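Chemist: Alright, structures below, take your time with them.
Derivation of every value follows stated rules applied to the coordinates shown; laboratory data play no part. Remember, it's a predicted structure, so these values are computed and weren't measured experimentally. Cβ atoms are built from the backbone, for glycine too; each structure is taken alone.
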Structure P
Amino acid sequence: MKDSTEISLSLARPDGTLSSKLKVALTLGCVGLLLLVLALFNIGLSSQGGLLIVAISLISIGVFLYANGLYINKQDGIKNNGVWFKSISSRGTIGWVTGVVLTTFYVVLYFYPKLLGLGIDGQPNSGLVALFDPLSSLLNGNDASQWFVYGTLYTLAILLFGYKFILKYRGNRYQQFRTFSVMLFQLGFAFLIPEFMARLNSNSFTIPSYDLKNMWPLSYDYFDQYSVDEFIQAGNIGLALLIFGVLSIFVISPILTYKYGKRWYCSWVCGCGGLAETAGDSFRQLSSKKLSSWKVERWLVHIVLVFSILMTTAVVGTYLGDDATAYWLTRKVFLIFVAAVLTLVFTLTMVFKRQELGKDARYGAIGFFVVILSLFALYTFGGSSDLLFISSGTLRSAYGFYIGSIFSGVIGTGFYPILGNRVWCRYGCPMAAVLGFQQRLFSKFRITTNGGQCISCGNCSTYCEMGIDVRAYAQKGENIVRSSCVGCGVCAAVCPRGVLKLENGSLEGRINSRDILLGNNMDVTKFAENKSE
């Protein structure tokens, strides 16, 4: 019997004791994962379909029981008890081991799929990939690939941990709405619809199968020649999808961002954000709030965006050539159009919105703009055969390898238990950079603060997955208008005083930092005298 002096009276239960129900749930989930591991080594594959059903069922039941055991019989309210006492959520041994396992899985997935059992050169699948053959055949009529396996597990993770998230935040309607949204978009638009589209293909009819909610620059291969050719060859349906993709970039996305902020995509639609919010919720407190991290984030994410613009322009410019009959426009017309769009955006920003940008942001924008236009001029009129003096194929391969694979996959998800759940979104996602630019300059979205009610508990900053020091804004009563904010609303959900509120309002007075008076960084007396003159 435990000595009474060792029994903790804390509601957070720092001893980390698990109930019998939670232990049973963990056991069931681990057995399901073990079956997948056994399949990886071709053990127990006599009935692939049956084994897959059993494995997924055990994992699902385990997560459901575990989530119910944690939250179902407790009062409404955000339960983050003991996160800094748990090894997995505080960069402890289990957290590091989990990070290593996830990172290893992504390395194998991207670069060594044969180790997962992918059949090469006409050979049949084996191992883990073969386990998913029956499901793949049912949905798209083909054997599974490593990407089908990944897509299935990815979707399953969002659905199961989405259920856990909904129970945890069941008293907050906004959290329930956005979680249902990402679950629906992942299951329907990212997983089932592309598989059904692939099943419709035949010798007489083909239609590109892709994630309908993804758009450039996140979907960086959208305008590759093979992709554009597939759209064109699909006839009117393919052309409509291609036009929809272009409209999504230049019309639909800006309108939705103006009205709702970047949260419409990053927190309600995006699969990357969906996994981060559900499976990665336990790691949101690990995001760095340091000023140095914010400075690295600002430069790195925009460098990735510039790289994606240059890479895409070079790739498209290569296959357009001087013949307008194949793709409706020539290489020179395309380059002039891109330069004109960038010039228009830069000019409008500097004329009407330059005061809302920091000094370093203005200098960075000018530098990027000059460099890009200079390269375009050399590429278009100077006789240079390659943008950046590097072949477009090399640029495309480099972007796909370093950004599309290493950054977004290996680091972006594998490092959840080490760097937090939004590493990719903060530092590498070009889509986040585009939407953040729009949100900062012309969106109606902001998080308002009531500084008089703030008790400086720090919950908002602790659980901000984007590394924003929310408390610093709340203490000053300053609106939070940050490019990086994805509008997840968790800062408002965990606030015990109702200080924070997600709002859409007028653009006037949205950025109110100049109205804040802090006695420790200004002479209030002189300020009052100047105001009275």
Structure Q
Amino acid sequence: MTFVLGFIRSEWRFFAIGTLGSVLLAIATTLLPSMVVQPLFRDVLEQKQFVLLPNLLIITALILIISSAALYLQDAFFGIGAAQFGARMRAGVFKALVRAEVRLGAGSAERSSQAALDVRELELFYAAELTAIIGQGLVILAVGIALLISSPLLTLGLVAVVLPLIFFSNWLAKKLETALSDVQRESALASGLLSEALSKLEVVKAFRAENKLEQTFAGVNQRTTAAMTRRSSLGALNAPLAQLTAGAGIVALLGLGVLEVQAGRMGLAALTSYLTQLALGIAPIQIFARSFARLAAIRAPASNLQTVLEMPPETETGNLESIPSGTLKLFYLSASYSTAIALEEISFEIPKGSFTAIIGASGSGKTTLTRVLLRLLEPISGTLSINHTNAKMFSLAAWRKAFSFVPQNPSLFPGTIRDNLCLAQEATDAELWTVLAEAGLRPEITDLDLMLGENGAGLSGGQQQRLAIARALLCNSEILIFDEPTSSLDHQSESLIKLLIENLRGKKTIIVIAHRLSTIENADQIIKLEQGTIVSIDHPPKNQVQ
């Protein structure tokens, strides 16, 4: 409980007001039997003092008004607190994931999707289940105190009957927590297998692996079903157990109560009031038991969220805020992902204003080199410098201002053309039209507020790639990195981008990661990578690729 409540420290004011409403509701619940039921039976019905009836009706109305207002405070402010928590947590998760180090295969999309589900689950828990745990728990506590004051003997007898069932309920809760963990584990395996199979459907069909994967999925699905059945069976015991607890208590009280009345130690009105008070506590016990059982289920998403929020951000190594400029140099630089070496002791220079091509087969280290240049991945040894100043002397923001990046996948966002162009900085309409013209999009795009769908839906592949180039040009950085800019484009789009790169020669330092040699035919130097090492650095004559 403490672990789960730790998430809402920032929203404590809302939950405090909601808890105040719960306290008032608990007090109002105990007032009705003592201030209305007992006087009604003792004074009005037994002693025939019917003149007191109007006062009792007024008191009843006031108690109901207080109870209704308290219920509103409880539900409204617990709901507001949960909404505030959800907003803060979503912002925190977004910031943690966006500012975390970039790693290949880190599963960021899956992690963010799961984090969103976890936030929603906790949000619903705080809005509904926590309301019941605190609100109904306080009602149970208030009723218990009132019962003890009214008749210690009957209350002690009630406790003697109910206590063993409470211990059994705690044991059941632990079993339920284990079952819930099993469900989450097996469900995650089933979902992951389904997602993997669908994302690699071509491979599955090409290798005729449908039957094999279906058998694997059937096994996982069977274990998931068994775990969910066990969870449902155990979870279904909570409400009947609470009802059994309440029923056993009532049976015990009726017997003890009759004995007390016979012995003259308790009047009939007092017993009626006592039983009324107890009856008012039965429903809260059932609600409390169901909601309290949810604590076992909520620990897993809370733990997952804690892991995401504690992800370390990128580490700042320097504080120079001036934008780097000059010759880019790598000296015996090595980089790795976990224990696998991706680049090993590579050294080369890229003079300011030059055109450098990086070529190599898939897995040769081209993408890793791009990440190192952008300081998305810090080298494990060697140095990266510009104009003889180590990259680590600059802040990450300052270093990245020297670069503009055009990824192989344009990576456009839902929103307008203007939104996508101004990803890094705001600009005037004139500046936006200029970069669109430079990217060869001016005749094709006539509205800066044209809405794009996910991944740039609404534009062709060539238009999306040129829009990504226009976005990079708008930053006006000294160094432009193109990652496979024409790999999936038609001949016409490829020709437009080649012309654009040629027009930038001498104005910018250009680095092109390429498969097609036609894209880099005018490069000043061609660096060939193979298995993370440099196998050649060529300086071909202009218009001739060696």
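Chemist: Suppose FRET efficiency 1/(1 + (r/R0)^6) of positions 122 and 146 (r between Cβ atoms, R0 = 25 Å, to 0.05) works out to 0.15; of P, Q, which structure was it derived from?
Modeler: Answer for the origin of the read-out: Q.
Chemist: To which of P, Q does the computed value -19500 (helix-only ellipticity at 222 nm (-39500 (n - 2.57) for each DSSP H run of 4 or more, over all residues; to 500)) belong?
Modeler: Q
Chemist: With volume of the Cα convex hull per residue in Å³ derived from the coordinates and found to be 208, which of P, Q does the value describe?
Modeler: Of the options listed, only Q reproduces it.
Chemist: Suppose mean count of other Cβ atoms within 10 Å over residues 466-473 works out to 25.0; of P, Q, which structure was it derived from?
Modeler: Q
Chemist: Kindly point out which one of P, Q the value -1.03, -1.25 was derived from, the read-out being log10 I(q)/I(0) by the Debye sum over Cα atoms at q = 0.14, 0.16 Å⁻¹, for residues 50-233 alone.
Modeler: P
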